[in-house]
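**Student:** Please find the structures below.
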Structure P
Amino acid sequence: MKRTVLIIGGGPAGITAALRLNGRGYAVTLLEQRFELGGRLISSSESAESTDAIPPVVLGCHKATLSLLETLGTARQVRFSNRLRFEFLLPGGRLVPLRRPWLPGPLHAMLGLATFPGLPLRDRWRVLAFLERTWEGDPELPLDLGSRTANDWLTEFGQSKEARSHLWSPLARFLLGDDLTVVSAATFARMLSHCFLSARHHTGLAIPIGGIRSLLLTPASERLTQSGATLRLGISVNQIRFDAHRVTGIQLQSGSPLVADWYVAALPHRRLCSLLPESALTNYSYFEQLTRLTDSPAVTVHLWMGSTRPAPRLVLLAGRTYHWMVSRAFGESGRQGTIVSLVATGLSGWLDRPDQDLLKSALDDAGDCLPTAVGAKVADSRIVREPQAFLSLRPGTASLRPLPQSPFPNLFLAGDWTDTGLPATLESAILSGDRCAEAIVAADQ
């Protein structure tokens, strides 16, 4: 008889765990509160069809994401090109690319930064020396990086205000979802090493053709349904029930109970805490630590513009209203042209700004990034406000992120906010789902 798994949450972590466990012969039931899979990847309202909450960008170091897309048969939508590079829009309107020379890592990154025209020569050499020392570990990184901000650490390393503003802060916003003055120095250093100081292909960029629905959600739903998994959409969970040793079941909002051999909670940490009994939060530090995690907001403006279908672009903005921008071609529902998505992260005050202000700022920044967009007709637009878009990676946060195995042997946690060693991205969510599936299979052997 098949072992049963109940997965709560239909975001990328829950989807991944369901796919992997279903493929290993488990009887999987996936519960999702919304009426479609996706979780925080998509945003919908009564007045508009759902759309990507934040435009997907895949890096060459996103191994878990690429593996999952291979499984789903959609990896062909992710096309890496040397022409697609990190571009920086600097104060004054200068747009400069970060080159990716044909050298093995990390020499490619060092040469790219050494010739980066966005910084004065003195700052370039400081950046080069800084990266070389970080790569070689001479001296070793300070042990207290986890308790310091990236801004403090970079300042101590001799990075000028201009370098921090024009290069490092835009990278922090894009990679970690917040400013240098907020994020942990240890997390920032780890991401720099992972993305830039390893294999050259790790710095590769791809902007998927189509959105997250065609890339992941639709094929995952079809795969799970065809292989016998049970998807229950529009189902709300009211409580996870425990005895002294194990999870005994879950109670739906309707009052109905559900039981399984294994449970995976693939929910945002705030939502998970609301399902746990008070005794679990007070008696187990594993769960109590979840209440101390905080989130960072994001505002995304999507603009459907013009009739041209240009090559994809990624631009990181320094000192602008928005922090990064993705442009890509689209062609759906009889329309084709360019969709430009601008993202601002870590600014809670922006959540209440009027739509008109957000749209005007988006058009201004898009015009500076894409001169051809100046004066172009905007066929449609969409504003997505997400108060809890990313886990806030402040100093001390790493020690609060939980491992997959909970104190109860039949309960595992998955989500981009768990302890994957990565920022709270799609890659982190998928990796956490993989690890939960591996842990369940290992425990059954």
Structure Q
Amino acid sequence: MDVEILSRIQFAFTIAFHYIYPPLSIGLGLLLVIFEGMYLKTGDKRYEQITRFWIKIFALIFGIGVATGIIMEFEFGTNWATYSKYVGDIFGSALAAEGIFAFALESGFLGILIFGWNRVGPKVHFFSAVMVFLGSMFSAVWIVVANSWQQTPAGFRIVGEGLNARAEITDFWAMVFNPSSVERLTHVWIGAFLAGAFLVLSVNAWYILKNKYLEIAKPSFKLALFTATVCSLLQLAVGHKSADGVAKNQPAKLAALEGHYDSLATGDMYLMGYVNNKTQETAGIRIPGGLSFLLHGNFNTPIKGLNAFPADERPTQVNAVFQFYHIMVGIGMTLIGLTVFATWLYFRNKLFDKRWLMWVFVWAVLLPQIANQSGWFAAEMGRQPWVVYGLLKTSDALSKAVTANQVLFSLIMFTVVYLLLLVLFLYLLNKKIQHGPVDYGTKESIEEGTKRDNPLLAH
């Protein structure tokens, strides 16, 4: 394999591994605000215990996320020096804003969140939870802004020529609010909320199945379920809006997402299928004219196809883009069905009696993660061959000095280190889950405390 392919694989691997953790921290941050808010509102010690437990897991996720994210910034300089020079003024300002306005806010208040129990008042501690959550949200803002600018560049001018060319900001807010940033950011936020909510659902479903910590597992499950239900339904609307933006700003990507080649034909919407890029044919289960209807309200309106673009200016791995996109959509619809069904059972007082459904929720923690990863792969592969859409091709963005052997060696090393981090994360996460939502001062669970005079342990 050549330098370009290896560099793309390396960056895809490192960013995909890193992207396991930020959505979990954003989603779990929202749940922490809800849990501690319920504690302040009701004074119910169960919600305090719930909050304490999930703060421990949040801290673990945050730490691993920071460790895995640092590598990517070095890769911009080692593997993608031409790209870094070209977009440094824009990408650098967004990364700087992420560090100043987001990471500092999140990490600063995280200390109070973790160690502030019995040291600050309940309202101050709740405020710290809100600030940590907002910090994680702002972090996503600047990362998505930087990536969205690559998808739909705005607010810039090109200075210099050839190898000396670079993009320079002319309008900061036009760069921030580029044509795709708001839609993509909302899509990412809700995907993160679902990742965090399903982590809470998974752990508490396991407790319910094992008949452990029921006094706090059931309230936790209920709040996470309501959050997941609302977010899964919102994601349907937000995802549709995002697709409209792709149709307007990146028509070649849209055509790849549905394997559509003929600009004279209506756009079919595939539920599943396979794209043969050589024969330029797509086969599968489809709704004839469905894509045309979603975009134009008419089943007979033609959609611009891949054949309308030069061969060197459209995605080559069309089937991969198609599959990743449909995995994301399929999981999104599955989450809607699962959460709405579970909510219906909850209001009929039958939810916790369905052991098979609890087992589904135990393993459903993987679904938002797979959907988030698939969505990013579809977005990034669908942008190819451009690293900055319409301006800089991926093949031209590489470092000129790096060799294939160097990239391969570093890829192997990163793989080993990241696998060790994954094992460590899963070990520590499992240890905390097995330990359970207990009082960390006395090592006694809520249920064990019911045997005493005070059923719900205080600080």
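**Student:** Work out the source of 4.4 here, i.e. which of P, Q gives that when distance in nm of label points 7 Å out along Cα→Cβ at positions 90 and 266 is computed.
**Tutor:** Label of the originating structure: P.
**Student:** While we're here: Work out the source of 20.5 here, i.e. which of P, Q gives that when mean count of other Cβ atoms within 10 Å over residues 18-25 is computed.
**Tutor:** Going through each structure in turn, the value belongs to P.
**Student:** Tell me which of P, Q gives 2.8 when you compute distance in nm of label points 7 Å out along Cα→Cβ at positions 242 and 274.
**Tutor:** Numbers: P: 2.0; Q: 2.8.
It traces back to Q.
**Student:** Which structure, out of P, Q, was helix-only ellipticity at 222 nm (-39500 (n - 2.57) for each DSSP H run of 4 or more, over all residues; to 500) calculated from, if the result is -23000?
**Tutor:** Only one of P, Q returns -23000 for helix-only ellipticity at 222 nm (-39500 (n - 2.57) for each DSSP H run of 4 or more, over all residues; to 500), namely Q.
**Student:** Taking -0.88 as the value of log10 I(q)/I(0) by the Debye sum over Cα atoms at q = 0.22 Å⁻¹, for residues 2-73 alone derived from one of the structures shown (P, Q), identify that structure.
**Tutor:** Q
Computed from the coordinates by the stated procedures, all read-outs in this text should not be read as laboratory data. This one's a predicted model, so the numbers in the text were calculated from it and none came from an experiment. Cβ atoms are built from the backbone, for glycine too; each structure is taken alone.
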